[in-house]
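These are the structures, in structure tokens.
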Structure I
Amino acid sequence: MFFYADLHIHSKYSRATSKNCDLEELAKWAEKKGLTIISTGDFTHPVWFNEIKKKLLPLENGTFKLKNSTSPVRFILSVEISTIYKKYEKTRKIHHLVYAPDLKCAENFRNKLGKKGNILSDGRPILGLDSRNLLEIMLETSTDMMLIPAHIWTPWFSVLGAKSGFDSIEECYNDLANHIYAIETGLSSDPQMNWRVSKLDKYRLVSNSDAHSPSKLAREATIFNTEPDYLSIMKALKTGTGYIGTIEFFPEEGKYYNDGHRKCDVCLNPVETKNNNICPKCGKPVTTGVLNRVCELADRPLDSKYRPITAGTTFHLIPLVEILSEILQRKPTTKSVALEYEKLIQYFGSELAILQHVPVEELAKFHSLLGEGILRLRNNNVIKQTGYDGEYGKISLFKTEELL
């Protein structure tokens, strides 16, 4: 079965998340987006874990459904864990995605982590634990669990990040590194960027939304063609059988793509900061972006066409609400954009169907520019304004004069 999965999300108990991040809203928006599988997020948080046990019905092979609901969306258990510790004389700040096949396994893992640090205050717990030791605790809990390094290039909190990461997966997880099968590219990088680094060739690349509100689901996602359950997904990531590829942000839209200094409104590319990473306006260091960090570790050229045997198919998309915002010339949060979005979903079924599969002629019947915009999107004919230092970039489909 061909399906889309979003395996990195958060509940309302994580910092800086919407109060609407409950299981019902997540399932509703997952269906609108066209997702078959989503993760619960935050299963180490005691209140959220109780909600999971109360509201979700376990099915076969590690999936769950909402009780007393006709929603086709299925959940798997997940949590993002932040580890902050000192290693090789440098402070490390690494985020990890951890998945569990059943409630008992998740509870055993929670209990073990609870002895190591505070898992009560945040849905994404922060632990003073070596990443290698976190992986060891997980493996001791169950070999059916999986750990995936999260958004691996983000400057501040990732395994390869410029500020607090390492130069390789092996350097982070040491003797247990062979238990890492997949890595998450993050919003500011895509597979093509990762394929420049030969040390990453052996890993399956996954993409997820890291959604902090239900409407942000599926801005990135991973595609499978297998049974839609936990065990089949994990097997696909380990072996490649049933793994198809990813739905991607244009990485330029990611908020850490380029170097820069947001306070001074300065965005720079790696060539401009190669010999001087100082902000030209204030004289302070700029934040090193993902593109720069990839170039630093890459051993293949920028125009490399190499595809490792683990590579999947890549689709770059723009969220539908952003497309409608551009066409209607209204902010994405306005009522007119929301109404148009709901009308399209009701008629065509899901956002991913609209962005990828619905004939542009059908979309043009709703709005001529929508059909043209989706055609340009599918042809990767877009206008890019890059993100930097926590500031999202912008991907456009039309020049200003075309919208007048």
Structure II
Amino acid sequence: MAERERERGLHPILRIKGTKSHSLQDTKIVLGVTGSVAAVRAFELVRELIRHDAEVYSVMSNAATEIIHPYTLHYATGHEVITKLMGDIKHVEFLGMEGTADLFIIAPCTANTINKIATGISDTPVTIFAATAFGSGIPIIIVPAMHESIYNNPVLIENLEKLRRLGVTVIGPKFQEGLAKIASISEIILTAEHLLSPKELAGKRILVTGGPTAEQIDPIRILTSRSSGRTGIEIAKEAYKQGAVVTLVHSKELNMMGIKELRVETAREMIDTCMNELRYGDGYDALISSAAIADFTIDRSAAKISTGRDLHLHLTPTQKLIKEARDEFPELVIVGFKAETNISKDELIRRAKAKMEEYDLEMVIANDIGKSGIGTEENAVYILRKGMDELKYVKGLKRIIAEEIVKELSDLFRRIK
């Protein structure tokens, strides 16, 4: 296949372009690579940007070319790599006042490069590109990577703060093993999507619940569900991409810039945390209750329950988060979920509509988990909107489903302005 593509003048990157999403469709991103050992991650970052449908070009400092060869990024991007400035002034072509690029990412970015950009020094291709982007107002992302002792230099810290004040987005670093390591590829991608999205939810504050809760039987055992938490995470990420201020309440660990996380374990913790956020969290516009909150709790044994005998557990129904939220916040937009097992489509929709009416929900996401969905990467759901007879059926990765849910939420906000 690669030979046929070459014969037709096509580059192999076309086989992966847009295969994960079209979130960066019609965008041109310039990646600057500097002389950190983390430059070896640049290939992976380029490919992920392309999988999200971006067109990517790269520029390298001389120090970076001593770590990875420019041919590597030429192959990764499908474009020749800029390692020195020529008469065609590529920095102006891409990042000038009428430049064709939408975003400049420097990943990894060394302390040397950070300090130079902050003080206006432009003596490498990467720093010249950065100076040009500054002058044109094109957004810049910097992803530091270095030894932790270098990162702790107060001069560097001051220069990073200066760049943040000037509008630069700084991602990471992650501190491990005495190193200030480059942020994850997924976090860089999410930040790029956020900066380049149409911001359909700009100015909105969204509270999202996700994943299972766990009710303690004793210090060792729990009652829980098979929920993976993927749906809540993907909804939170998509809402953030679209410009919302997002809080995610769950038991997992996402650790992504721009998303506030509150970790809980039990159903009561989930409900209390959400209600406190709604009461004191600066005014939320919507609650998306995608978590599989336990329907029953149990009186916890302080000691491990002995084995080798029958055990009878007394289960007590838990409160409903959406009921408490609706009772206290009648104007809040609430999105609920309705999961059933092995029933007909008509019965699933009937029960979803009944839930919508009972709790006065603006939207319900209904699915039959007897067929798919719980604990998996994919799902098939129906999206119901209050006052609208038309159903939206979405099947595929939970990221795709999250995109459709947030799209419907954005449309709902436009209609109720």
Structure III
Amino acid sequence: MKFSLKYIFINILLFPAVLLSQTDHSIFKDVDSVINEAIKDSAFPGAVVLIWQDGKTIFDKAYGHYTYDPASGKVTTKSIFDLASLTKVVATTTAAMICYDRKLFSLDERVIKFIPDFGANGKENITLKNLLLHNSGLPAWKKFYGRDLKSDDVIKEIYSSELEYKTGEKTVYSDLGVITLGKVIEKVTGKCLDIFCKDEIFTPLSMHSTFFNPPDSLKKYCMPTENDTYWRMKTLQGEVHDETSAMLNGVAGHAGLFSTADDLSKLISVLMNNGRFKQNQFINQNTIELFTKRFSKESSRALGWDTKSESSSSAGKYFSNQSFGHTGFTGTSIWVDPKMNLFVVFLTNRVYPTRNNSKILRVRPKLHDAVIQCLEKTHEK
């Protein structure tokens, strides 16, 4: 059967997502430019960008090398990244959604119901919702590394922390709150956080390259993070970058997860599919809507997730106000726009060789703007 050029052109207009999912990465040349310029500017040595829209991955590309040395090997789409604070949403928040669906806890229950020791120093009224919204009053962070502490000592110090402000009074992004939430999840499920996530999230969704504490056999595929000259005195590769997570044996609610862009897309696509995976309701649709919408006008926070702020968002200018996402200190991010049925996974190792490099802050919005502009140009043709 022969087709006229007119027939082919009409069908390209009607089905751009199908075309893009098969071969044509050339329309994303502006995305290429943003990332290649960032590598040239030493914002990060390597990156992977994955773009998903309307049920399909339409772009999945690796850039750069593992380090700034070209001999270090090229990044591939299978390269494994230290996700840093993406752990909060990919592991802990997703696990919290599952626990909520199974009625293992309600969001308004107080933390002390599950962890009585947590009530010390005026924290007896903090709820699970407060932990998810980062308005508990807990400090943002504490320095535990460099002291003679075991993992149990770190947890005890978190539970005995004093409030820095009245619970619910304001929003302060807190690692300590999400670490505590991870411990609540362990209490109600009877499993360590890493085991619960593996059994209930990663294995069911075939996320085979997602784990806490990568096995030694896979560490060579992990992107190196920082050349640690202040505590561990080595370049970290396949070992969690976050010091508090390292003190907690690499498994914590706030940081410690490693993954690939492709694996992350499997989870986020389930959220975009109203919580359905194959023939199963993996997470209740109402639960996803509850956890991913902005909770109040006083903050951009959703439950675990963040939403697009009115100005200076890492999602850029063109993602809609329905968007939700999160970033990670090592140079990772996920931004999701339900209105456009779109998400972007952007993974880098920007902390190599040092964390004293904030150029990623300029790159993220430029990348997301380029994605939207490329898609608009395609649909205009």
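A few notes on this one:
- Which of I, II, III leads on distance in nm of label points 7 Å out along Cα→Cβ at positions 261 and 349, largest value: I
- FRET efficiency 1/(1 + (r/R0)^6) of positions 29 and 357 (r between Cβ atoms, R0 = 30 Å, to 0.05) - highest-scoring structure of I, II, III: I
- Entry that produces 4.7 once distance in nm of label points 7 Å out along Cα→Cβ at positions 101 and 293 is calculated, selected from I, II, III: II
- Relative contact order in percent (Cα under 8 Å, 6 or more apart) from the coordinates reads 10; which among I, II, III: II
Each reported figure results from applying straightforward, stated rules to the coordinates on display, with no laboratory input. Just so it is clear, the model here is predicted, and its values are computed rather than measured. Cβ atoms are built from the backbone, for glycine too; each structure is taken alone.
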